[in-house]
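Have a look at these structures, which come just after this line.
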Structure I
Amino acid sequence: KKNQHVSLLHVIHHGMMPFSTWIGVKFTPGGHSTFFGFINTFVHIFMYLYYMVAAMGPQYQKYIWWKKYLTTMQIVQFVLIFVHAFQLCFRECDYPRVFVWWIGGHAVMFFILFSDFYVNAYR
């Protein structure tokens with residue numbers, strides 16, 4: 001990533017997610033935790049498709065007109081993760097509450113950071 005493009009979002013994401021992923025896999029593998037990984041993997045398929053086409057050179061830039069929609073997909077991802085995580089605050093479930101707040105907190109934080117990116121990049 002170019003140094004002028006390193007943002008707070010980038011630093012927080014790459015600083016937190018390896019640790020957060022390890023915590024999740026170590027202490028709450030499977031079950032309720034799989035939704036986060038599933039939806040995030042789905043979004044990353046499109047992200048890396050975008051990066052691949054962008055890396056192919058300037059003549060391919062016309063094929064990545066959908067960058068704005070990719071960011072929208074990322075924001076929707078965090079709304080879905082937020083709803084999925086915090087639904088357990090209203091249901092009886094033995095899923096550890098600390099992880100409800102951990103995953104839900106990530107969703108809120110990344111929703112704010114990606115929304116800020118969206119506003120600054122596309123409006």
Structure II
Amino acid sequence: MSGPKPRQSLPDFDPEETDEWLESIRSVVESHGVERARMLLHELMIEAKDLSIPIKPPSRTPYLNTISLDQQPPYPGDLEIEKKIQNSILWNAAVVVSDTNRRIDGIGGHISTYASSSTLYEVGFNHI
């Protein structure tokens with residue numbers, strides 16, 4: 001499903017030439033495929049840069065929460081208990097890695113790997 005395409009807000013002093021360029025890129029896609037069109041556009045961007053033509057990259061905006069803070073429901077869990085559970089899981093991960101490295105030389109493993117995993121499990125078990 002495609003909606004209206006955003007257009008450049010710069011004035012077009014030669015709409016006929018613009019239409020020719022647009023038709024050309026459509027023709028390239030039709031005749032030679034998307035990869036050829038992408039290569040040509042890439043080369044045009046390089047040429048524009050070489051000619052000192054400033055071109056803004058497409059804008060990407062950061063995430064914006066559309067629910068205001070006063071409309072958000074209260075946190076459904078108990079942060080104090082969740083923090084204690086997380087600390088216990090992290091402590092367990094540290095002990096398992098430390099104990100295994102003590103018993104089996106060269107086994108490797110890094111505590112931060114298990115700590116990261118424990119955070120993922122905590123989120124999965126408590127928040128999804």
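A short reminder: the numbers here are calculations on the coordinates, not readings from a lab. If you're wondering where the values come from, they're calculated on a predicted model, not measured in any experiment.
Couple of notes before you dig in:
- Answer label among I, II for the case where helix-only ellipticity at 222 nm (-39500 (n - 2.57) for each DSSP H run of 4 or more, over all residues; to 500), calculated from the coordinates, equals -20500: II
- Computed 13 for relative contact order in percent (Cα under 8 Å, 6 or more apart) - originating structure among I, II: II
- If mean projected area of the Cα convex hull in nm² is computed and equals 17.6, the structure in I, II: II
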